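Read-outs: derived from the displayed coordinates by stated rules, not from any lab. If you're wondering where the values come from, they're calculated on a predicted model, not measured in any experiment. Cβ atoms are built from the backbone, for glycine too; each structure is taken alone.
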Structure I
Amino acid sequence: MLGSTHGTLTTDSRPARVVACGERPAPAVHSSTADTDSTGRPTSPAADLDVSGRPLHADVPDLDRFFHPESVAVIGASDADGRPNTGITRQLIAWAQRVGARLHPVHPTRQSVFGIPCAPSVGDLPEQVDLAVLLVGDPLPVIEELAEAKVRFAVAFASGFAETGEAGALAQARLAAAVERSGLRLLGPNTNLNAFETFRDDLDGPAIALITQSGHQGRPVFAMQELGVRLSHWAPTGNEADLETSDFLAYFAEQPEVGAIACYVEGLKDGRAFLLAADRAARRGVPVVAVKVGRTETGARMAASHTGKLTGADAVVDAAMRQYGVLRVDGLDELQDTAALLARARPPQAEGVAVYSISGGTGAHFSDLATEAGLHLPPLSAAKQAELHQWIPEYLNVANPIDNGGHPVGDWRGRKIIDAILADPSVGVLICPITGPFPPMSDKLAQDLVDAAEQTDKLVCVVWGSPVGTEDAYRRTLLGSSRVATFRTFANCITAVRAWLDHHRFTAAYRSPFDEAPRTPSPSFRKTQALMRPGQQLSEHAAKQLLRAYGIRVPREQLVTSAAAAVRAAGLVGYPVVMKASGARLAHKTELGLVKIGLTSASQVRDGYRELTDIARYEGVDLDGVLVCQMVERGVEMVVGVTHDQLFGPTVTVGLGGVLVEVLRDVAVRVPPFGEDQARAMLWELRGRALLDGVRGGPPVDVDALVEVVLRVQRMALELGDVLAELDINPLMVLPRGQGAVALDALAVCR
């Protein structure tokens, strides 16, 4: 505890603990049918909102009739030679026949298309249709007609909308507004036929559901069907005028056949909707793997605070995905391999990885890469090594990696080796890197691995490094087994295995932060209303009052407007003191020489007051006074702040603070709401995390108090997010363990 010497002049007791999101009850399940109307449009109750007015549950549209329609209308259908619509119509007819849907061509001047009777409009069709495919240049005039015919879903292929610039964006906005009024759900515009591809129905096991904003970017995942990996759905979202990535993510998470969801995302339409959809998948343990382009985007924001400068847009997306267990990868090859493993592999029985190879060099190389990536390669016990040396020569290393010197070909020993490794309780994953085919050894090795995989619940992975990929051992033996995960590169294998372990570790501990997100304002919120100044930056004194209202400790201090008052304040605060100029729109006082540290006498305080006011007058800075503050020296300087992200709204940042904060740029970010577990995880992400544990003989600091401040700042972000543009607590001095944390300086900017 800080005690009376580390409080404020008004209070020096440690405030009662406030945890924004702590222990949570079992998650409630909200079904699609309860949350949507007959068109699949969400109908969530207005009361299901947090204190910031944002929803707490995903809106899950009922897309069953989109993916499995009983009747389909093709508007603009054609069978004329040389017309683009002709090929599309032909493909849709074939698709409808495969899925058992009745297809109705619609065209104002044709009697029939490909021998099928053609109606002049949707209203003239003999039945109400589930899905309308719009092969027209401007889908807007058709929307009202579809609404009158009570069509549930439509797909607009037309381009020339938001992807083309400002005029296209306005046209898309008009289309989106018409769809909103109509009650139907629209896919597109600027989409394609990927939703109506041929999906193999002869493959078993959990499937991958695919979401792509760019249709072509999903081709590698779709092609995995030829390698025996099942696909169940493909949603090419295009420009997302209505249906978006989040809608399909939430829907796919509830489909029993979906083992993993693979996404290619160019831009998210609604940050909160995405988090709620990811939360729905996390609650159900459905892995989500995503490529999100835009890693180099820095975010075009002008910020007065350190926090705003440190957190780029992609850093927020990355953190938000981690919060909800979305596994972000870089390449399409990683997307396909990681999604396939997560869809098909059973939960791990242990986290240890054993590497088994026919070459000591291969084993050493792979082990280096795996260990560097964070995989755990436990040394096998002496007893296990002795067992392996029954079949492997004594001079070969079998501690892990296990070098067999050449897998046995002519007898039963090879299978014995593999079974013995898998029987070790510390081993949950067996990885066998085969850098190139070497028959018959590689053939026998592949077969032994497949046979062993069929008899174990542990994960067996093979890296088949041959550039050819036509060998029988690869094509027939390895790819013919659903129990062996086969990769073509070391890197993709390591990425996928790490993601598989991360996913199961995450879901085992996951408790949704939305279950206990605050729904009503705290007493602190009411205290702060008089402090806020719309469109203005608060003075340090006012910003610290804001912190104090939320139970965040600040030093003892007084705001004075004369040298004599400064001397009296110093006597009350207690020497040594810090003196700082205080005024609205005054940021980064140190650079202007507007901070005096370690003043120990009345004369120094008197001179300090005069010097600060002279500098402010010279610099043209308006002051509301000079702060005479308690000096707090022992501890680690941190920064905690709030900034506003265009996509996700308020975000919370924590990192190493002080004058070098923008040089070190060692920060972690989260999107509220989050619980204490995520607040602590933020600290583990910092490169300078060891400073909190004490270095060079220094004591460990009060990490619990730091976490408490992060949670209180999160509550501020939730409650004040609509009026607080930025908050910067820098430095937050985190004192030795048990002594708390003190906000030595603060900057706040109102929206």
Structure II
Amino acid sequence: MEINNVVVIGSGTMGSGIAAQLCNANIPVTLLDLKTEISQKAKEKILHSRPPLLIDKSKIDNIKIGNIVDNFNVVNEADWIIEAVVEKIDIKQNIYEKIFKSRKKGAIVSSNTSSIPIKILTEKMSKDEKKDFCITHFFNPVRYMSLLEIVKSENNDLNKINSLKFFCENLLGKGTIICNDTPGFLGNRVGVYAMQVAMTEAFKLKLSIEEADSVFGRPMGIPKTGVFGLYDLIGIDLMVDVLKSFIKELPPSDEFQKVAKEIPLVKKLIETGYTGRKGKGGFYRINKTDGNKILEAINLETGEYFVSKKIDIKSDKVDIKKLINRKDKYGEYAWSVISKIIKYASSLVPEITNEFNDIDEAMRLGFNWTKGPFEMLEEIGVKNFFERVDSFENNKFLENLSKSKDENYYGERQKYTDIETLGKIKPKAIKLDKHDSAEIYRFKDFNIIEFTTKANTLDYDSMDCLKKATDKPLIIINESIQFSAGVNLNYIMKFADKGDFKSIEKFIRYFQETCKHLKYCDHPVISAPSGLTLGGGFEVLVQSNFVVSHTNIVVGLVETIVGLVPAGGGCKEMLWRWSQTEEAIKDPDFAPLKVFDIIGYAKTATSPVEAEPLKYLKPDDKKLMNRNCLLPYSRKILEENRDFKSPKECKFNLSGKEVKEKMIKILEKLYNDKVILDHGMEVGKELANVLSGGDTNLGKEISEDELLKLEFNSFMKLIESKKTQERIKHTLQTSKPLIN
């Protein structure tokens, strides 16, 4: 069955997101709502959405719009009709009746409901209609959240369900898991339970919301918003509605009922308009004091707000075993939450799925957890878990595991897909080396490097692993969301605060040496980025021989924001790419000025389509919708390049003082217009010195090493500046830039 034409009914957040992702996949889509004006506004929101829902904004007109009265005939030609209207059963059933009267024979009809069971949605459908109906539960935002749950019933044509799965996986880039018709399906059943446990245990153990969020966050491999921050983000009132749905659908004996009970503080927040970020605030709020915005947090016992305190539990890496074994309130909280999540998730096997593995993958793909409940259990260890856990009667999974005591119970990962992913390869690979910052795997005749720091930031150990791994063809790829957010600024500042600039010099030289080595070593190097690929992360990518990129990347050189210049070869490589253009051949100052603009403004691209015009990516770099395909496609490139020969070194001809003066004039205008201040001027001058070639002229040829030396000197001059150090500290503390 082919899907060449899709209709989405309902242009709210989810309907718009689904339509945009179909547009990204070049699938013709029509977006319908009650009125065409509503669909038109939704289309405009798609175009201007932040983060962008479209990979290529120029394709916005591929989304046609209309209303369900005048334009319903488009359903006649659709291969797939997706309902994404309000969560009211009668409204949905009326739409289905209309769809089935109009659709062409065999067209798939699906609902994007997050909670209503199929058996209720299909109450009024005929047997033939039920055969072609399923739930396709996308997660928000659709472009960025990989999970798609296809919920089937006993009435479905399984060949059609599998065809839909294939389409969604290969064309829409979704991690598509087929699951049973149970309340909340996979992701929300476990994810919402986990949130509720994290919240109720915080109340029980008398933790502050900042303390709870500092544990139920990065240390557990969960996004940094934590539970209370996530409640605010989703909407406290919306979460209460979700809980009411679970309470209604689940039997009284289900453990979910215990954690879904109404909390008086939550009720009070909603009644007073504190529904989260969309309202006046929630568990957190922004308050203005003397014209300054102050983040405040609520006291769970008194309901009063106070200035929020940043809690550092000294746990930068995901280490579940270490976390639950802490002899403090954070360890007690972590064990209490994690053990309950494991017990609940395992109690759902085989009710909601025969493959416990699918629950872990749903949490990874739909909630951005780095480890699912069963992987947490695997890390804790079966023996350790059962020595500590309390009762688990009527839990067949844990009863069987407690008898077998099989430490290797987990088996294969990512069973939901046939693609040979990184997650499937790693258990079969030989672990060659492990630093705190990266790991090297050997699989057959090539190496894999995976960065392992927070946001995969880079330090000396990262470079060491990269260099060691080039004894074979190398693929640089990560399972985590980010490729690399750049050089670890905390690492740099530890030296700067002590005045140990010799150690910074040593690191930058090694960074340059390693990145250049990647480009010119005897074996091919492939970077397979997804997510953040910034600063030093981009410098690794740009000096790899091949790039296989996910469509959801944020790529660029952003060093000027923190008062630095790229020093790992980023200036050099961007100069080279722009110097190959027709404009640069005619005008020798074109490339330096173009790169000065791109790096000076710290321009970023949010997709490969945006990255190409900036020359962050090349036209022949491969771009893929499905992250799972990054590794297999990288392997294909290695196969095609068995006779690889490293490129020749680049040579540059730059006009030096002549182009530098042009750059200074640009800076002076920005300074006079108060776009930049004193230190912005200094950073701009250092960047100008690098990109102009320093003390040179067009008659003199400059080597890569000479440009790297200019990068190095400017970086060191700036990092020794108090103004740059102030910028870095401010950004690390607030995640916002400082203009000084």
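Starting from the value 16.6: which structure in I, II was mean count of other Cβ atoms within 10 Å over residues 137-144 calculated from? Source structure for this number: I. Each of I, II could give mean projected area of the Cα convex hull in nm², but the derived value 34.0 comes from II.
Supply the structure label, taken from I, II, corresponding to log10 I(q)/I(0) by the Debye sum over Cα atoms at q = 0.14, 0.22 Å⁻¹, for residues 481-544 alone with the calculated value -0.48, -0.93. It traces back to II.
Upon calculation of helix-only ellipticity at 222 nm (-39500 (n - 2.57) for each DSSP H run of 4 or more, over all residues; to 500) from the atomic coordinates, which of the structures I, II produces -10000? Derived from the structure labelled I. Highest-scoring entry among I, II, by relative contact order in percent (Cα under 8 Å, 6 or more apart), is I.
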